[in-house]
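So, here's a batch of structures to check.
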Structure P
Amino acid sequence: MTLSFRLISRYVLLVAMTSLMASLTACSTLHKSAGLPAPIALSLAKLSIPQTAVALDIRTLEGRPLAFHNHQVAFQPASVLKLVTTAAALDILGPNHRWTTRIHMSGAIVGDVLQGNLIIEGGGDPRLAHEDIARLLRRLRALGVREIQGDLLLDRTLFQSTNEHAASFDGLPHRAYNALPDALLLDAKAISLRFYPDAQTQSVHVAMEPPMANFVIHAPNLDTQPCAGWREKLGAVVDDITVHFTGSYSLDCGERVLVVHANALNHVRYFDAVFRQLWQELGGSIAGVTREEKKTETARLLLEWESVTLGYIIRDINKYSNNVMARQLLISLANTPTSTSIGAEAGAARAITWLSSLGINTQSTVIENGSGLSRNERLSAEALGAVLLHEWKSPFMPEFIASMPIVGLDGTMRRSLTNSSAKKQAHIKTGSLNDVASIAGYVKTKSGQWVSVVCMVNHPEAKSLHNLASEAFRLISMHLKTFLIQE
């Protein structure tokens, strides 16, 4: 995804959402209608977009279909696929499910010295942060350990290793959305850089999180140019020991934050740098190196860290469309008490089985990583509509709906439709790729009736024409009033 496309797509989708939500929230009764109405078909023809590029499924939450077109055809869903991943997780794992990170040791503690190795075993926590590791290490210090004479061993074997590279999706490995899953994923392997321009010293101060030992930041030069396009102008480069910049930072930008994916650091190097910095700040020392190794049966359990609940984690996944957390969650669907090595394929199979258990035809459904950041994933509007209906009737409905962005209020929809009748009246997940535009969620009509909405547009020429798929989506939204009877 290029930045220009993302900006165009966001704007056009905003127009589409305004029209769609205004129409739906104003309706009292809806007619059932199959196929696209003539005005939409004509508009699509003018743009050379075939009707086969559009899928639509609108239904009452009692299950009565209201409007549908190509709803049984599998489309690229983009990020609305996260609704399937999180709904499956609620049913399979339960909203109170937690992930456990464990600290073991070999050898013995003599005085304040661990005469052996410290072993950290990853449990696949989608949200493990350096603050959590800091709390674990404070507890380790509270046990009396100050010096570790051996090595730091990282057990990442719960998740299968993969040959996938962060650049494989779109060639932009530094983008945070391209982070890859790991059993001991820490801070999504991201580096948060906060910039403070100083007019008096004509310099830029840069603060980094998480703190990392033996990692150096070379601050950018300061300029007085307009702030527009500041991220691209910075030209941030992350290697295995530094962050530096090929460009400059504008005084006009004020304080800003840039999050980059530390793709040049493997998971072990990243974890090592954070661990050593935190352990040093706590007055600890470690003599050995950091390496990967599976814990042995004789290793002694010292400490455990439990994540926040699944009900909380899916809020991050859906409200902020977090890709790597969705990928972690999909793999976790395959985890059992006896699991030794699980991967996305096993998690996807579990999700497909779950869909089939709901009576959904999964013959053409393809789940690759569970996030929608894929060119291979496929899902029909009818299948996603059935998931929305199932979750509405589920005992976990409050957790599921609470995970979705509220239009005009929070998450990815915080700045959208703030002046429309849809504000606070819809829970909507959006998705966009270069040739995909999609929405899915729940809308409350003026009469108080809730309806589910799924709309997906796929078009192979959208990459070159940028906003073509989104424009088709906008036209469909404009004409949704065809399906409605106004009060």
Structure Q
Amino acid sequence: MPIVPLGGPGDWSNYHGTGVCEGAMRFALRSGDAARGRDELAIASAAVREWLAKARAEGKRVRPLGAGWSPSNVNICSDAWLLHTRRFNRCFRIGPGDVRPGIDASGLMLVEAGALVDEVSDKLEEQDRSLWTSGAGNGQTFAGAAATGTHGSMVAHGGIQDHIRAVQMVTPSGVHWIEPARGLMDDAFIAGTGSAPLRDDDVFAAAQLPVGALGIVTALVVDSVPRFLVRPIQNLRTVERAALDWLAAGDFRRFSAAYALDLEPDFVQMIVNPYKPFKRPAMLRFLYREPWRPDYPQATPGELGAGHDALSLLGRLLDDWPWARGALLQFAMKQGYAAGPDVDDPAVFGTWGEGLDTHRPLADLFNASVTIDRADLAHVFELICAVYTRHGGSTAVTVRFMERAEGLLAPARFQHNAVIDFDGPRSERTADAYARVVELLDRERIAFTRHWAKSCRLDAARIAADYGEDLQRWRAARDRLLPDPVDRAQFGSDVLDGFGLTV
């Protein structure tokens, strides 16, 4: 049986302990031992469709759950049936005969929906391939990270969902194999998965980032690039105000030359203390891409600088003594983060996957973000720091950069994006400071979006304003996949209903 009951009704908490599904019935979708991926998917998708029918007969809403990673409550639904996909995690090679004529299959892999980013990365590296971007951690399922618009970190790429080339989606009305209109997989392969082909650009762009509202994702086709190495540089440097203008203009080489190496960086991250940000050192991290070679000296994730969200260690201290927030926050940045190699240290190298790590649970940490047009960075940064200086909030501000991401509901909607994260102790003071930030950005008429999986203070009106025509296209795709309003409601929750995505 690919779906097994796990017990209930009972309570389930997400990985970070920030939300609880009360009175939930839990089930698990598990991999089998079929030799071919298409056979696995045919069995699993049929079982999921039968499970959906049983849930509907019981009048129950459903939620797919991967690693339960999202710190927001986007994956929370009480008195529901929960389908854990974490053990549905096999990955399969795709051969030349599995794709349509003219398609290069060498970079493609078939991934079951419960596979972690880490597992996908490892499988690709076994084939001398690599992901080209991902979030800062690797403990999410690949499908879950894509479903919530997890932003990438490489300055020339978009989000993790940009890797997706096809999606198997199960709804009460059928099993859909969703691809762009030009097509990807051979019809015989699709039939072997138990799916019907649905080749449509808008439906595919919706399915790349479904926010858990379009059905149950059971599999993905993930693209990759040849394996490469990265050299990290990480240091504490006092950043000049003028350097924000370089970053806003995309002159990453100039920023890198001033604070690290005189090379074009592929990744730039700046973690700043919003109290006196141009007087206190910021934590800077750069990655420089280099060609793959098998004889590179192996380094540990710690030596590569993996893991940058340890502020929760001093969260309570920061919140109890807000009058000392600036100095204590600086101490946290200096002591709590991994110390990676600096310019004068011996060079270390690793693959993209080796430089990622799994975050500790964030129950005591507030986690939010905004994504803005990179050109607005200098002005927005000044506004953010003014809010914290005036109103408090023990929060570090992290800035990273990426290009426009695929998917109709991708928060990285600008051609060139600056993603600004706010991490601090989970407290009313910290939440209030973030609320004041987004209110000020609205008053200043600065366009911005928010991460679906973080504390985002979103509602249906705001989402409609942010995504405009793309939201209408997403809803039209939803209505093709879920034409019955009862089916749309089955995938809803208080949060998703409030977003206007399931009503």
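When volume of the Cα convex hull per residue in Å³, for residues 378-425 alone is calculated for each of the structures P, Q, the largest result comes from P.
If mean count of other Cβ atoms within 10 Å over residues 66-73 comes out at 20.5 when worked out from the coordinates, which of P, Q was used? Corresponding structure: P. Of the structures labelled P, Q, one was used to calculate relative contact order in percent (Cα under 8 Å, 6 or more apart), giving 16. Name it. Label of the originating structure: Q. Suppose FRET efficiency 1/(1 + (r/R0)^6) of positions 90 and 218 (r between Cβ atoms, R0 = 41 Å, to 0.05) works out to 1.00; of P, Q, which structure was it derived from? Source structure for this number: Q. Look at percent of Cα pairs over 41 Å apart for each of P, Q: the largest one is in P.
We did not get these values from a lab; they are worked out from the coordinates using the rules stated. As the structure is a computational prediction, the values presented were derived from the model and not from experiment. Cβ atoms are built from the backbone, for glycine too; each structure is taken alone.
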